[in-house]
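Before anything else, here is the set of structures, which you'll find just below.
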Structure P
Amino acid sequence: MPRNKDNEAINEAIRIVKEAIKNGNVEVVSNISGLGSIPKREEVRKKLEEYFGIGKDKITQPKVFLVEDLGTYKVYIKIPGYKSTHDFFVVSVEFDKNNEIKNIKVPTHDDLAKLYLQLKQKHEALNEYLINATIRYIRDRWSLYDILNKYFKDIIDNEEIMFNLKKFFLTLKWMVIQEDANYPPDDKNLGSLYTLALYALLELYGNMSLVRKVLRW
């Protein structure tokens, strides 16, 4: 799809999510959100069919689901998407203290890469173990609860760091699910493993401009 049509689809998804929040037309799906693990790559499409009807039912009207809730930061998905039968939009929303929308966007891999690098500067444990945690999260499908207890016990009481760490992982979760939904595992598709390669290269090069010279995204 040409880039201008990409932008049109993104802007439309943002408009629909914003309108759904304003009008209270958001469905809450708590049983697959929070600290739970990402479905296995080969199970992603099945789970999307089970919880959202994506790929199974013909979607005649857009729907918006709240899938992650950190208070002032929430992650929504809007269905349908356009890349495949199981595609959806991931939309992140920041709220102010009055619960008004402060910022809304479709997060990109560049956005999360920036947050990843910022987190590594926040604490020695993050600089040392964030790549290990990301590998476990994407490849091995560890839950966020297990990630935090394995690698970041020493900073679990630091509210600011933990908020941004959860923000990173819970947004990444739905981008990973989206990759595996659009590119399910077979001999040709890497799906979320391509995302994992991004973070491995980010550890080597330290910025996305160099990573993009290696990975075609």
Structure Q
Amino acid sequence: MVFRVKPRLTDRLMIEKYLTIVAWLVCAVLLFQFAVGFTAEGPLLAVPFWGLAALTLAVMAVSAIASPVSRPPAQFNGPDRLMRGLLLLSIPVAFLVSSLDCTGLSLHGCSTFCTFIKLIWIPVVAIVCVACYRTSSRSGQTVLLLMSFVPLFPHCGCYNPANAWWIDHIGASPDCYIWGFAVSALTLGALRTGRRYLITGSISAAIIAGSLAFFISHHYLGFPW
């Protein structure tokens, strides 16, 4: 017996795939510039950023070109469902930690848009993540990925090695939330295909831990600037 995929479903899957590829391209550009900026600050300091960026982009690329695995609903219970919940949870957490790196514990950011992202957009993203977890909706995951592009609008005026090139050339930087976006794109790519949950969760955890370490060292220890 031959099963045929409905045209609408095929079109939707292609849109999801192309959107994931676009997310990869955006990540590649912004993470590359981020790592270059840190290289100017000090080669040894930049090594972890280059390594984490390369690993993130490699796994994201595999998810971008892979086809989804068809699973019966029963397989979204138990450990699989728990892992999906943890992956979705990592998205708002990663965006929040990215915000802390820039603004610290202040409720106000370096711009009105930054404040909007921190106080309004990230909580909305968290609500959509909960909805995606409860419904296992593929459309919801697509909406979530589209929402994740919003914090990348160039708005950051903090002149540091990560942002300097962007501020010099376009007046504001889109790099402030790039690591949060990377976790979102990485996670939603894994959920789209139904594969690589463990390595995706591990990379996301490393990004969040690294961002938290930077938040503490930058705001309380004055390192690296």
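For which of P, Q does Cα extents along the principal axes in Å, calculated from the coordinates, equal 64, 32, 32?
Checking each candidate, the match is Q.
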Which of P, Q yields -16500 [helix-only ellipticity at 222 nm (-39500 (n - 2.57) for each DSSP H run of 4 or more, over all residues; to 500), calculated]: P
Mean count of other Cβ atoms within 10 Å over residues 52-59 - highest-scoring structure of P, Q: Q
Read-out relative contact order in percent (Cα under 8 Å, 6 or more apart), computed value 20, structure in P, Q: P
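Bear in mind that the values in this text are calculations on the coordinates, not laboratory data. Here the structure is a predicted model, which is why all the values come from computation and not from measurement. Cβ atoms are built from the backbone, for glycine too; each structure is taken alone.
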